[in-house]
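As structure tokens, here come the structures.
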Structure I
Amino acid sequence: MKKIGFYAGSFSPVTRGHLGIICEALNDYDQVIVGVGVNESKQRLFSPEDRVEMINKSLDDLLFEYEYRDLIGIKYSRSELRALERLANTPDCVKVISYKGLTIDEALKQGATSLIRGERIVGDHDSEMQISILNKQILEVRKASLNMATIPVPREDLTYISSSNVRTLLELDECIAAERYITSSVHSYLMGKKLAETFVDLLKLCDISKVRSIGCYGDLVKVYNTRRRYHNMSHIGYMLNYWRISENFDYAHAEQEALVALAIFYHDFVNEGNENDEKASCAVLKDIGLSTSLRAELEKLIMATKHGALPEEMSLDMKLIHDLDLAILGDTVNYGHYAANIRWEYSKYDDKAYKKGRIEVLTKLLSSQPLFLLPKFAELFEEDARSNMQKEIAYWQSR
């Protein structure tokens with residue numbers, strides 16, 4: 001008899017903890033059905049369709065991380081390797097659905113043999129026991145049976161991950177910290193939702209109507225979150241996050257805050273890996289409806305992100321956006337994912353061509369003296385950035 005596990009939840013949003021449970025279940029079941037529960041009496045931040053899409057994107061992200069595990073620096077357990085190899089070879093071993101009504105009824109309709117519950121080390125045991133008892137009583141009424149399978153979160157570092165913690169971090173504007181809890185595609189998707197109001201407010205300061213602002217933001221998100229893994233909305237959130245930190249701790253204060261923020265939103269609008277990408281991004285500004293003088297100031301800021309070809313005279317704001325754009329290089333936690341995401345974005349090149357071009361880019365960056373232009377950014381990021389880039393160069397040289 002085919003063993004089918006039904007793993008239900010709200011997944012609002014799906015976290016790495018949820019994905020850990022799915023991977024563990026793949027070692028025990030022929031198929032795992034992930035059920036997104038729809039409770040119409042509760043107001044959810046994300047629609048059922050959004051949540052199903054986020055889970056599917058997360059599963060794709062797991063396979064991406066598995067493919068680039070050496071570059072990212074991920075060490076998998078044997079059970080994780082078995083699960084990911086199976087997911088890569090037989091994608092239909094996991095099915096994601098949304099459903100209304102009782103979880104028990106949907107599990108039975110789907111032909112499940114077990115109802116899977118995830119349990120963290122802290123706080124879940126008593127509530128899971130209560131749910132298990134209730135489910136058994138409901139099954140008795142239906143004269144049906146399902147195994148009740150409790151799967152502990154497989155790794156200690158996943159123990160405290162929860163959807164509510166993700167939402168809390170995002171409410172606190174701690175976008176970078178939230179990246180540890182969710183996969184990159186989900187993070188970029190959430191950034192697209194979160195930053196909408198900020199963008200509309202910025203254009204309001206520039207006398208752009210709300211209707212037009214919303215349209216411009218839709219175009220921007222579509223560009224950033226289509227066929228990109230690094231130069232997406234997560235990158236925008238990352239820069240804005242570090243900017244807030246720099247303001248809070250007096251590292252640097254922008255002279256024209258609204259313009260710096262808008263430049264951050266548009267600096268990678270065109271990102272084809274071409275010499276004129278920054279100029280092409282500047283050209284898009286004409287479509288927004290900004291005045292000629294504002295566009296001229298924004299263009300200066302966007303051109304300050306053209307690393308290796310900087311203007312001779314740099315204002316404080318130009319130095320700030322330059323350093324914010326490079327901050328990921330000095331991130332010892334997220335650099336591996338950054339390097340892998342960049343490789344994916346340039347997947348049109350084979351390994352030999354990419355290796356040559358990437359080493360050239362990194363070597364050129366390393367020749368910059370200093371790499372970061374503002375004193376505090378240099379203090380925080382310079383040493384780690386150089387170490388990270390040298391390690392990546394060594395990685396490519398060894399292939």
Structure II
Amino acid sequence: MNIPDMLTSLQDPLGIPFYPLVFQILLVVTFALHIIFVNFVVGGSFMSVYAYLRGDTYHRTLSKAFAKATTINLSIAIVLGVAPLLFTQVIYDPFWYTSNVLSASWMIGIVFVLMTAFAFAYLFYLKSSTGKRHTVLWGVFSFILIILAAVIMHSVSYQALQPAHWLAWYMNNGRTDLYGAHLHAFQVPRFLHFVVASFSLTGAFMMLYTWYFWARDDMDKQYLTRVGRTGARMALGFTLLQMAVGVWWLLSLPATFHFYTNNMFMLGVPVVVVLVATLILAQSDPRKYALPVAVIMGITVFAMSSLREVLRMLYAGTYHYSVYTYHVNMSLGSTALFLASFVMGVFIVAYMLKVIFRMGRSSKPIDLSSLRFRTWSVYLMVVWILMMIGIGITIAS
């Protein structure tokens with residue numbers, strides 16, 4: 001079997017509507033945003049259960065906060081996951097679709113896993129005020145299902161990078177696997193590299209929690225101080241552990257990649273050093289350093305997302321596959337419509353986030369009429385709806 005020819009034949013014969021580099025950049029950016037909230041979900045769901053089991057007033061209050069945040073973060077993570085999934089399908093379709101078919105039952109099942117995880121997380125949030133010991137089971141079930149979803153996505157993503165094994169996996173023990181009932185690949189350091197990061201980002205989330213609610217006069221300052229200090233310790237400790245796991249993952253990569261000498265990897269090292277230094281400084285005053293830590297950690301996640309894409313290109317390059325040679329069938333109209341919708345969406349979401357931010361930081365009603373972009377956000381939404389209706393009518397006629 002000639003794998004490069006097979007991969008080429010599996011590409012969409014119509015090609016892609018715009019330059020592949022644009023989709024690749026969008027893939028990196030949207031995956032970084034998605035994985036941040038995935039990390040919040042994993043770390044936050046664990047902390048909600050752990051704090052609930054501790055049982056004292058401080059931890060029960062913290063558990064309630066994390067339980068509520070988990071339901072919100074899970075929703076955002078799922079929504080933000082759509083974009084990188086679509087961009088992956090555009091330029092890596094031979095890898096992604098084949099891997100999905102090989103584990104079809106699991107990929108279909110992940111929808112129900114996430115739905116059930118969200119239902120359990122919401123039940124835990126609603127019932128956590130009762131203080132009953134068995135209530136924590138809802139949180140435990142939710143966390144287990146979230147980890148299961150992470151295992152599925154990790155396995156499907158990893159086996160997509162190994163076309164040389166696809167036929168053997170499909171002909172499982174001499175029998176054709178028509179049900180996609182198996183997960184065929186799993187790499188422990190790669191998986192842990194994502195999971196450990198969840199607790200580092202959750203620590204930063206706790207620091208931001210302290211900074212954000214400090215302006216409210218109805219919040220207990222001692223409670224917020226304790227949350228911030230715990231978050232700062234978590235962020236530093238798990239970042240150092242993340243670095244150790246990263247070295248383990250680095251050593252497990254194929255030696256032919258020489259990944260540790262890659263230019264993108266070398267650029268990422270100073271970012272991590274700055275992050276660790278900032279986290280050390282933050283131990284003395286977590287609230288003061290909350291925003292710098294959040295910014296640097298966001299840059300770090302973006303750097304990791306970029307390195308992930310570089311690594312995927314190296315795996316694909318083993319089979320002489322490059323996204324830059326994908327046939328481009330230029331479609332300026334659809335691309336312009338997509339980019340315009342994207343920009344409009346960012347504008348409107350930015351306004352909504354500003355409203356939510358202002359409302360959450362005050363215990364009193366606030367005047368939203370003074371916020372900028374309020375009228376323009378409404379106008380843009382109306383224009384976009386009318387434009388979609390017009391396009392639909394034009395196509396239908």
Structure III
Amino acid sequence: MKQKDQDPHRITACRHWKIRMPFNEALHWGSGKRPAATRLVVELTLADGSKGYGETICLLEFIEPVLVNTIFPIALQHRAQDVERFTRHVFGAGYYHHKRAAVMAMAAVEMAMWDAQARASGQPLSALWGGVFREKVEAAAYLFGTDAEQLTTAAQRFKDTGYRSFKVKIGMDPASDIGNVEAVKRVTGELPLRADVNGAWTPGTARRMLERLRGYDLQYIEQPLELDDLQGHAELRRMQPVPVALDESAYTLADVGNIVRASAADVVLLDPHEIGGLWQTIKAAAICEAVGIPVGLHSGGELGFSQSAYIHLAASIPNLSISIDTERAYLADDVVTDAPRIVDGSFSVPTEPGLGALPDFEKLARYSTETIHGAYLDAARPGWFSTKPAY
């Protein structure tokens with residue numbers, strides 16, 4: 001899509017790639033099996049010829065049509081610096097009724113707008129948000145599956161390479177909930193360990209399981225109940241000592257406000273793609289900061305553009321004080337020329353202008369796909385699907 005305009009910062013063209021990036025191994029979680037990360041990468045061209053790049057998660061079929069049919073035409077009416085107005089314009093196009101249907105598509109364009117702005121100023125993105133608060137961004141080792149021996153081996157491998165924070169998926173079945181935590185805890189010892197249920201538990205199961213998990217000193221239990229049950233999460237916080245983190249309940253700025261009002265979380269995990277962009281993430285973090293709640297970042301297989309954006313966010317937001325989730329260790333490749341690297345369990349903050357990530361056009365072409373590769377079902381189990389809550 002193209003538009004002509006004399007303002008040098010006006011967005012004049014938009015294009016995108018749909019990318020399938022294989023994982024080195026399929027990732028098993030409570031809602032299915034993920035063989036690959038499907039992502040949308042966006043390029044914006046401004047009237048002066050400069051460009052900006054963004055990325056978003058693409059788990060479901062509606063995201064790309066919303067991007068092409070609604071988000072791109074709206075973007076062409078704005079300048080790169082019009083982030084707030086662009087966001088409100090999208091919601092004003094009917095998506096104030098259906099925010100979750102728009103946030104993922106708009107996030108890629110919004111990220112590209114920030115990238116273009118920062119490139120034009122010659123500054124890294126974090127400089128536009130108040131500068132660097134922390135020099136290193138710690139990453140959590142992410143552990144999947146239900147085989148205790150494999151989890152132990154994987155946790156040890158991550159620990160040996162310098163990770164000092166760990167996250168394990170549970171919520172697959174009752175038998176593995178405690179076993180998964182126990183297997184990883186044997187390796188991590190006193191290092192922080194968190195567990196993610198993905199909303200699989202009923203309130204009764206949550207009470208039972210958290211009583212059994214009390215002795216493992218979890219950093220937090222993530223999304224133990226169904227995502228809409230803020231009252232249930234608030235009650236769960238009051239009745240037991242394991243901190244409660246919400247992720248799937250926090251997909252929009254209004255969601256975060258409701259979580260705080262309901263006293264439903266000790267930790268809020270944000271995701272720029274699922275809240276509508278980087279600026280919305282910063283605003284949500286500020287809501288939490290005002291009441292003393294730390295925030296983290298959820299991972300959905302970020303490629304180089306989004307991973308760089310995550311690092312800038314974590315570097316500049318004071319209460320983003322816990323290690324960020326990342327599935328980077330499982331990605332087979334990337335589509336940027338100098339992908340972010342984890343060294344001794346942490347990312348360094350990019351110092352180049354913008355995101356600090358440049359496209360590798362050959363790899364964008366190589367990994368382009370026409371289809372979405374499922375995250376929520378499992379081809380090895382025909383007819384199976386998850387329910388929330390499950391048990």
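Taking volume of the Cα convex hull per residue in Å³ as the criterion, the largest value within structures I, II, III is that of II.
Tell me which structure, out of I, II, III, gives -10000 once helix-only ellipticity at 222 nm (-39500 (n - 2.57) for each DSSP H run of 4 or more, over all residues; to 500) is calculated.
Details: I: -17500; II: -26500; III: -10000.
Of the structures listed, the value fits III.
Here Cα extents along the principal axes in Å, for residues 23-110 alone has been calculated and equals 53, 30, 13, so which of I, II, III was it run on? It traces back to II.
Taking distance in nm of label points 7 Å out along Cα→Cβ at positions 103 and 183 from the coordinates of each of I, II, III, which one would give 2.1?
Values: I: 2.1; II: 0.6; III: 3.2.
Source structure for this number: I.
Just so you know, all these numbers are worked out from the coordinates, no wet-lab data involved. Keep in mind that this is a model prediction, so the values were computed, not measured. Cβ atoms are built from the backbone, for glycine too; each structure is taken alone.
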